[in-house]
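Undergrad: Multiple structures are listed underneath, in structure tokens.
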Structure P
Amino acid sequence: MKSWYKKHVKDLLSEEKGMTLVEILASILILSLVVTTFLSFFIQAAKTNNQTDTVNEATFIAQESIELLTYYSKTKSVEEALKMIETENAKEKSGFKVESNIFKKSDETLYTGTVNVSKEGKAYAQMETRLSFETAKEIKY
């Protein structure tokens with residue numbers, strides 16, 4: 001009877017109807033590696049989106065400031081525009097520091113308007129335009 005029992009137990013053990021603990025652990029390890037890889041892609045994409053949003057916002061602020069300088073060049077004198085720029089430079093827009101400036105090189109007929117947009121010391125947008133102050137008197141630098 002002992003040999004009959006051993007024979008049937010061997011037959012039962014030789015039939016694999018499930019998974020061993022080692023197989024389960026190996027499959028969990030492989031699955032966790034795949035999931036971790038995909039999660040790192042999503043995290044990197046989120047960081048890139050945040051950086052892009054910041055640069056876009058800074059660019060829109062710089063464009064708005066350039067348009068303001070253009071408006072000043074059509075309606076104000078250089079001195080008035082410089083005073084208005086000083087008050088605008090003192091303000092922060094959406095956490096960005098905006099620095100606008102108007103200057104003229106001695107050998108040029110047009111003024112140069114520049115805008116720099118930065119946050120925490122890092123520049124995010126820079127724009128430049130040429131301006132003609134028709135109503136303006138010459139300013140000497």
Structure Q
Amino acid sequence: MIELKRRERWMGPFCDVFDDIRREPISWDRNDCALLAARNIYALTGVDLSLPYRGKYHDGASAYRLIRDQGFTDLADFAASILPEHAHPVDAQTGDIAAIPTDTPFGHVLGVFDFDRIWVLGEEGLGTVDREKAVRAFKVG
């Protein structure tokens with residue numbers, strides 16, 4: 001697990017992440033929910049947690065195989081192995097990572113808390129869901 005520290009002026013780079021992502025098509029290994037979380041973490045802290053995984057998957061099956069090979073069957077458990085977890089999602093702050101249940105093999109999708117909403121990537125692109133959808137939350141700095 002890694003302890004991250006937020007940059008002093010992180011709000012501008014935080015907003016830039018979503019402006020950049022909304023212009024890109026959804027694609028595995030370039031613009032997916034895990035990379036949304038990683039881009040956010042990089043913007044807030046300057047730490048790129050995606051480096052060990054970039055280029056190692058190209059679709060849902062290979063992405064799932066990658067987290068399974070790390071010893072996890074659930075994307076939220078994988079995130080918990082890297083980031084400290086809040087006791088409850090209600091404690092999450094803007095920029096923290098959300099885990100939202102899904103009926104895919106990953107068990108959860110990752111999103112980014114933004115006040116009373118969560119930024120998520122779906123088949124239609126970037127959108128938001130209610131904060132209450134999160135069942136787990138991870139600290140970013």
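Undergrad: Tell me which structure, out of P, Q, gives 0.00 once FRET efficiency 1/(1 + (r/R0)^6) of positions 20 and 108 (r between Cβ atoms, R0 = 35 Å, to 0.05) is calculated.
TA: Here the read-out was taken from P.
Undergrad: Now, a different point. Here helix-only ellipticity at 222 nm (-39500 (n - 2.57) for each DSSP H run of 4 or more, over all residues; to 500) has been calculated and equals -8500, so which of P, Q was it run on?
TA: Answer by label: Q.
Undergrad: So if we calculate distance in nm of label points 7 Å out along Cα→Cβ at positions 44 and 76 for every structure here (P, Q), which label has the highest result?
TA: Biggest value here belongs to P.
Undergrad: From P, Q, which structure was relative contact order in percent (Cα under 8 Å, 6 or more apart) = 22 calculated on?
TA: Derived from the structure labelled P.
Undergrad: Turning to a different aspect of this structure: Volume of the Cα convex hull per residue in Å³ computed as 101: which structure among P, Q?
TA: Q
Undergrad: Which of P, Q yields 2.3 for distance in nm of label points 7 Å out along Cα→Cβ at positions 60 and 84, as computed?
TA: P
Undergrad: In terms of mean count of other Cβ atoms within 10 Å over residues 92-99, which of structures P, Q is highest?
TA: Q
Read-outs throughout are calculated quantities, based only on the coordinates presented, and are distinct from any laboratory measurement. In this text the structure is predicted, and so the values were computed from the model without any measurement. Cβ atoms are built from the backbone, for glycine too; each structure is taken alone.
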